[in-house]
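**Q** Structures for review follow.
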Structure P
């Protein structure tokens, strides 16, 4: 790896503001994203100092966690940081991310960088364009330093692949990071990035955020335009969204990523700038429906419900009214609906790669299972699944006539052995698919509603967990306001892994 040898500034070497080899964190990399933004704009720190500090931090801890992949040449990055300083000196300020180091999830295109999606079939492929949200992040002043690791094709909530290997948990490197935005979550938690982007089909922003004690926000469908892409109408289960060390940073990144793009006709025309403003709100008498484990339908590891239910006290202290709610809906049908729609979409997107016989040995079994099941579906199967999904949305919409928010845990298990691809059982109950242990994220994904993961603390082994806050369709700001108040009241995001003590 190329080392960056830059002249000292203000009598300080380039490592004086960043992480040390022993993993301790201080100075620049310890700042929140908004604090860092203000420090750069006010020229309290230079972009060169910021980049050097973050590269020092990445050099120190990424070999342990494997969160950032395809890292660019250090000297090139330092040269870009110098240009950002020169622009700032001339009064050319690009935006709140001016001089920020940023790594893009390896499912999204960033021009000039590999986009492998964790697949050996795509290894060596270089993106010729920027994803819409990547272009917006660059326009806001960020410097793209590399990519963040993801499972193969983003399938599964465990971040491992044959191209880059396994990303491990920020709180225990022997355990998994979650996924599919596992690299993003771990890079945030270990202070290798100030903010991160991710995507979420089946909890991929929520699960890794819960496993690493950070914030993950799944926006309403259409809030962040996905693309450019050959298909722009049917892929309505997955969304792209922001992650942060606190809710304010997360909302600020959402303001950058969100907004209408004419190339994506289903994207929202609503102005995203309110996300960059105050998140203060009067929460008195706001009503929260606690869904828990859906009246015993879902199996959860011990302590998950108790951690979440203890955290509900923070919402009550904020003036909210929390009530346990039983939903009258066939949840087993909801799961079958999910399988049908997911099979269909995965088969459509990965079918061309699966076609050639020689490719199949290079595709993980879980992906082949999705593709082959999708290829066996009829048009009637898919249409019926859409009807069933619509019925579930109406059930949830009726709940939102009585409640302001719905809440439930973000995962059914705590972080598990990083060497296991997926848990075969949860609390003694067998899991029949590679993703059944994340079924708790499906109800939210099927609605297209906004959902934030917020941390709820740690179990007796010191492992993190999170809780989902769901709001009504397009109610993203409303969700962020409650999440922000909770974040301030609970203080969980101020807790960092021991490596950062």
Structure Q
């Protein structure tokens, strides 16, 4: 490189961010595309009489669940399976982080994870292999998820303020995938055939894997590779490192209750959109159609909005609200009033709870048709997404900023474990939808994150000195790796 040549950048950031951004975009396309159709597929198709009996392992799994819960309707069983799936998918990153930190390194973990994920999504496209695909998906996610995010942090030196901005850009990629996944996989699953939705998800993973392989030379070495090359062994954790680990553990615990309500988007809010929302399109469909794979496929404006498309609203609001939230924080910082990390997360939890309080209004508006305007869901997601922006990207950046470098993947896995438990709780709560009634259900969904937000606010001052620290130094001693 000559003195006049400057390294290529992406929006002012290292070029490697572009490849991580694009890889994560396609992985999230696959995940959110799959999750958009998952509950509808189970409760409206796969678990119905005449089909469920042909799914390998269905009888045994249903019997085990009913030992704990009693008889299960297709809706209740679909919600429980969704919760268990979500738990395993986001619990696995803890172990995937350990594997990356100690054995594989972050690069190989992402490669192996992407291969397993793609295989799992393609397995889900076959009814009989539904419960075979699940282990492949959660094992793949365990390797992929914590190690793609931590590589974003690897692009920056300790204390570099560009890191937080990089995660904001990275989070935009996540939500572009979150919009495209339900749009494409949801349409294919609902209107063409369920298997094509899952196949599209698997294809998205392959695209992401190809982008990652292409960009691999532009990514910096991970901590494990550097340690092996330098032949150093870590010294015991120092007091500052233990303080960081404990603080992240506390935040992770309360994070569980945010995600317990947030993940209701994919079971109960999907059910609400499917059964209680007027989805008629107020204009005549236009477009054209053709035959493919033995199916008649119409590319047109649908007469009824597909249920899965409502899950795109969250992604659109993230793209639309992120600049306003970032500008608000910038103004507050200039005035010396920007909330601390913990305070932001407390605000996010409370906003999420208020979104479910808001749902009491459309419940009260249900008439004889048991349908309400789709604009109620749009308004719900506006509040819901504002809460998310105060919690989710902040948590990702926090781990790479505060966690000791030698265990950063594992600590990312710890954060993602809060998603796991939240998913499980959301699945269990969702199974009570038909028993509790709408009013009681939404009040419960609101109370959980609001209580967590108040608890985080109460502990924000004691944790401030640790969470606002820009870097926790890592102790290394020479030795044989």
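**Q** With FRET efficiency 1/(1 + (r/R0)^6) of positions 201 and 409 (r between Cβ atoms, R0 = 30 Å, to 0.05) coming out at 0.95, pick the structure among P, Q it was computed from. Walk me through the numbers before you get to the answer.
**A** Values: P: 0.95; Q: 0.75.
That value comes from structure P.
**Q** Here is a follow-up. Compare volume of the Cα convex hull per residue in Å³, for residues 97-256 alone across structures P, Q and report the one with the greatest value. Numbers along the way, then the final one.
**A** On the way: P: 98; Q: 146.
That would be structure Q.
**Q** Suppose you compute helix-only ellipticity at 222 nm (-39500 (n - 2.57) for each DSSP H run of 4 or more, over all residues; to 500) for every structure in P, Q: which one lands on -11000? Walk me through the numbers on the way to the answer.
**A** On the way: P: -11000; Q: -22500.
Attributed to the structure labelled P.
**Q** For FRET efficiency 1/(1 + (r/R0)^6) of positions 193 and 217 (r between Cβ atoms, R0 = 30 Å, to 0.05), the calculated result is 0.15, so let me know which of P, Q that is.
**A** Details: P: 1.00; Q: 0.15.
The read-out comes from structure Q.
**Q** Using mean count of other Cβ atoms within 10 Å over residues 369-376 for the comparison, can you identify which of P, Q gives the largest number? Each step should come with its number before you reach the end.
**A** On the way: P: 17.2; Q: 13.6.
Evaluating mean count of other Cβ atoms within 10 Å over residues 369-376 on every structure, the highest lands on P.
**Q** Given that volume of the Cα convex hull per residue in Å³, derived from a single structure, equals 176, which label among P, Q identifies that structure? Each step should come with its number before you reach the end.
**A** On the way: P: 138; Q: 176.
Structure of origin is Q.
**Q** For which of the structures P, Q does the calculation of relative contact order in percent (Cα under 8 Å, 6 or more apart) return 16? It would help to have the intermediate numbers written out before the result.
**A** Numbers: P: 16; Q: 27.
So the calculation was done on P.
The numbers here are math on the coordinates, done by the rules we state, and not lab data. On a predicted model such as this, the values are computed, not experimentally measured, just so you know. Cβ atoms are built from the backbone, for glycine too; each structure is taken alone.
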